[in-house]
Structure P
Amino acid sequence: MKHIIKKYTALNEPKELTDFKKKVAQSLKSKNLQSKQAEVWEKFKKPKEPKNTIKQLLIEEQGYICCYCQQRIDKGETTQIEHLVARAVDARKMFDYDNLLACCKGGESERQTDKTFPEYCGASKGNKTIEINPLQTDCESFFVYEVADITEDSLYIKIVGKTPEAQNTLDTLHLNCAYLQEQRGVLYSVFLLEAGEFISKEEATGLLAKIYAKTEGKFQVFCAMLKSILAEYTA
């Protein structure tokens, strides 16, 4: 999990979002909002409404990586707006910018052809609320990355939570499913080959700065994992 720095806040939200909230102000004040939250959210998704604009803003501030798994995302149909506190839990937060993130669809397209493909990220979280989230400034400190398994063809990297709350978060998001472990392992292997058996502290520091800087607006996928690896060299 990588810390996400918001460009906008609840006190300084995008104008498109403010304007839309004015349109649906009566609905948001309704005593029946909780039971009608899905209906109100559908209005947000209509043509000429700001859903796609807001989604693009979220993607850009996250550097085009999923808020949970850190795989690459874009403005297409494989990306969705994620609510930290689900609409079904508290509809009053459904248009709070501080409650919105950009998330991959957690294997949804793959499950259309392979029913056994795992759910992860928002698809696994559903209406649950996670205990550690990417908006916490110290969120990265709760997790470490370890080799889970090595086979003839693949390397698997798992995430370990340092606290019960962190481990619960991993379990809720299903971030240690075999698919994500293998995808992290692929990048881990490539990184080790490029870095070589030994890199100096100075080289590791330079790589770390590069990994945590956006290139053409994008962060490196699985950058928190690579940061964890480089920490061994920069200590």
Structure Q
Amino acid sequence: MRFALFRRVPADPSCLKVSHAGQSFTVALKRRPTAKRITLRVSNATGEVVLTIPERTDVGMAQRFADSHGNWIATRLAKVPARVLFQPGALVPLRGVPHRIVHWSTIRGTTQATIDEDGTPIIAVTGELPHVARRIEEFLAAEARKDFTVAVKRHTAALGVSAKRITVRDTKSRWGSCSAKGALNFSWRLIMAPPFVLDYLAAHEVAHLRELNHSPRFWRHVHGICPRTDEAEEWLKIYGSALHRFG
């Protein structure tokens, strides 16, 4: 006869369900060894509800905690801006200017920003309707890469440094990053912000090629190549999270 030496601990569920006033909410469950207490947050950008628990907290306690905060979750979610889907008729900012998405044709062609016959800025997209959202995102990402490439080239020349690689992704936790090897990464969503904001992020990450920290010397580099640094940071603080509601 064999005896189990260890009892298998069931894996945590990826999410919990919370009901309140006839509504049901999905709460993502995250266990972190470094967490000292249970925390609950609602992303103002995406509406995601996340419950973080310490290493030794059991799931039952986590569920009770989430259930007791049903009203708080509902209140916070009610304040989250509605999502704007990439679909015909939607208004999407491009370099800070609202553009209406227009589905020109089911025949696949090039997605482009242009002006309609009434002088209204539009993003004209072609192809089958189910692929419109993907093609709009691909277009915005390509435009972001183009603008970041130009901005990085200008700022690296000013500081006398070079970037190894430039990538654009749909990052959630930060707008940009610089690796120790000189690779720069940016959120393509910055193409929706006014150009001076994207330029600031390029300058910020290029400055990290000289100073991989946030020391006073680093900020002197940033302000030296980007005079609108303070204005851009203020814009991101006020409007940045709203960029995540598109798509």
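So if we calculate distance in nm of label points 7 Å out along Cα→Cβ at positions 15 and 183 for every structure here (P, Q), which label has the highest result? Evaluating distance in nm of label points 7 Å out along Cα→Cβ at positions 15 and 183 on every structure, the highest lands on P.
Computing FRET efficiency 1/(1 + (r/R0)^6) of positions 111 and 223 (r between Cβ atoms, R0 = 30 Å, to 0.05) for each of P, Q, which one ends up highest?
P
Of the structures labelled P, Q, one was used to calculate mean projected area of the Cα convex hull in nm², for residues 79-174 alone, giving 7.6. Name it. Write out the running numbers ahead of the final one.
Working: P: 7.6; Q: 8.8.
Answer for the origin of the read-out: P.
For structures P, Q, which has the highest computed value of relative contact order in percent (Cα under 8 Å, 6 or more apart)? When relative contact order in percent (Cα under 8 Å, 6 or more apart) is calculated for P, Q, structure P comes out on top.
Once distance in nm of label points 7 Å out along Cα→Cβ at positions 95 and 167 is evaluated on every structure in P, Q, the highest one turns out to be P. With volume of the Cα convex hull per residue in Å³ computed over the structures P, Q, the top value is the one for Q, the highest of the group.
Quick check: 36, 22, 18 is what I get for Cα extents along the principal axes in Å, for residues 135-206 alone, calculated from one of P, Q. Which structure matches? Spell out each step's value before the answer.
Details: P: 35, 33, 17; Q: 36, 22, 18.
Source structure for this number: Q.
Since every read-out is calculated from the coordinates, none of them should be taken as a lab result. In this text the structure is predicted, and so the values were computed from the model without any measurement. Cβ atoms are built from the backbone, for glycine too; each structure is taken alone.
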